[in-house]
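Nothing in this text is a laboratory measurement; each read-out follows from the coordinates by a stated rule. These numbers were taken from a predicted model, which means no experiment stands behind them. Cβ atoms are built from the backbone, for glycine too; each structure is taken alone.
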Structure P
Amino acid sequence: MRKRRSVGARTDRDTWVRIERRGLDRIGVQGGDGTASAEALRGIAKPAWLAGVAWRDEAEPVMWRADETGLLPGAPVGSAVVAEDPRLTEEWWASLSASLEALAAQHTNRIATPDTETLTQELITGTIHSVFPGVDTAVADWRPAHADLNWANVTAPVFCVFDWEDWGMAPRGLDAANLWGASLAVPALADRVRRERCSDLASRDGKLMSLFVAAKILGPYSDPEDPRLVPARKTAEQLLQELQAS
């Protein structure tokens, strides 16, 4: 099992409980308590963590975990990748940026685990080189990140970011690059993400993260019908030129 399996439901006391099943080989040394540990983060629009319990499966090498959190202030913006402009307010964009800035300024020993894989320099290099060989992929600036920022994990009209299972240290710009990649089917939305998070995405590490995301879109498991293929390839070509010139 590459990714986790989870299910959630509203409780009779107006909270939310999410139950997750994760293979022991996908937990790592930091444990599977991302949602609980994120409660220590400050200045971020996210649901409050209230309680949690974890137990090991008796029949399989699997850990189960249940976390209770506050309810979301609105519905998710859409699926992970959107095909239409969600027409978000200026207040929404301001709250997104404020939350990402607050997150990047904090400290943690956790390492981000996007798709339940520990994010290492080796993983970044391998992913980028699988599509763009020869690029210098050395990352200089690692910061706390949500690591799964997409349109299914944020709400509107009030901004809130949830599903903190995989947060931890990551290269600067990972969250912005993930949201950009999830927006490429709507060019105006992808451009808005880049403008809002220009400070991250214009940095060298931010450009590497955009290549990292583009490589996932364009890689061997790409969907030939994916409307993001052409804009991802176009942006990647520009980024490669900029990185080689720097």
Structure Q
Amino acid sequence: MCTVVIDVAGPDSARLLAVRDEDPQREWDALGEWWPDAHPGVSGIRDRRAGGAWLAVNLSERRLAVLLNRADVVDLAGDAAVSRGSLALESVAGRSPVAPLQMHGFNLLEVRPEGSRVLSWDGVELRETPIGDGIHMIAHDDLDDLGTPRIAAWLPAFRALGPAAESTDWTREWTSLLASSSRLDPEDDRAIIRDNRPHGYPTQSLLYCTASVTPAGVEVDYRALPSPGHWDH
């Protein structure tokens, strides 16, 4: 149940904040070039168990992708499902998923020189949602879905900060707002820094990244939280 906030400014410029929720017992590696043979020049947050990536970036191609889980509308047996960890890696190599897919549901955020979009798979249909200019949020449902409590609670606040491209320090402004959101109990369904266990999932917020993708290049900053589901005030 990850969360991404993204500000798109034209087809080739975007800035984003991505918060990863995962089972704390599932080990990961910080941002690095973990796939030199299969994906040379690609950096990402690696999932050690499956070997894939939650977030991946291709600096030379100015591509970035983030993977968020979403619900299935069909019952896919666990032993029949293919790992979703390849999606972000393939995306930044220029290979987006094509249906049908033997995978559980996902939202794949793609930031590319030709524009940003979300590819959503629910087990039956693969949908594309282009992301227009402005500030948007995505979690486990659709883009800017106000039925998602954390989007309804925080999207207006992020939009009130104004365009990130016009700020002298947008990362500080956005992470300060993220910090203020953590005053909510992590079990609150409006929380961005989350503990999803009361909602039936073993996942908690573990880390966040800020990133900018512009004609000048790609910059990514990685920060792990001091303890799962909690912000260090």
Structure R
Amino acid sequence: MCTVVIRVPADPDAPTRLLAVRDEDPARPWNPLGAWWPEPHAGVVGVRDARAGGAWLAADAESRRLAVLLNRADVSTRPEDELVSRGGIVLDAVAGRLPEGEPATHGFNLVDVDPAGARVLTWDGERLRTTALEPGTHMIAHDDADDAGTPRIARWLPEFRAAEPSADGDWWMPWVEVLRRSAELEPTDDEAIIRDNRPHGYPTQSLLACVASISPDGVDVHYGELDRPGRWGGLELV
């Protein structure tokens, strides 16, 4: 149940800003932000799923493109042995190969950003659809973008919209401050962003975050891990 906050600019020459919080089973190994993939993904940096080899988030400086994947419930009846990992979707996306047809995966929300704009590709096991994100600040979790029925979005999207990223330097600090305030909630609270999903039947907890700036000039990504899964102890993004 990851969370993404994204601000799409009205000026196409201005950067798109993104904050992504990853929820995953702490027992599932991962590699931090880095260049983990050989050809044909040379030059791509991202957070790698060490078990399946794909990416949760990845960026390609040459194409000035970034993608991040959030899990989503689906209604597919396809047998498990016919399904493949969702991690390859992110690597394909930054290479310009977006999902089409009926992906052989469980459901997902794919946030795809390039200098031309930002979009969310949604697969629910029945239909693949694309939603262009209009200028402004949006929030995505396990359902549709800006879904008011998702408690954390209903509670914190107005706060993120009111927190203007800085013009330069550590532009993400106003958003990290919103994240800090959100973490005053218990991580099991439906409105929490820094989460412990175990009481809800999932083994996942918030583990790390990335911030990124995507513009015609390139892609700039920073990474930081929480001190403890599902608990706020500050967040140093480097």
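I have 49, 24, 19 for Cα extents along the principal axes in Å, for residues 53-100 alone, calculated from one of the structures P, Q, R. Which structure is it?
On the way: P: 49, 24, 19; Q: 39, 17, 17; R: 38, 21, 17.
Value 49, 24, 19 for Cα extents along the principal axes in Å, for residues 53-100 alone corresponds to P out of P, Q, R.
Using the calculated result 3.1 for distance in nm of label points 7 Å out along Cα→Cβ at positions 117 and 181, pick out the matching structure from P, Q, R. Before the final figure, lay out the partial values.
Values: P: 1.0; Q: 2.6; R: 3.1.
Comparing all candidates, it corresponds to R.
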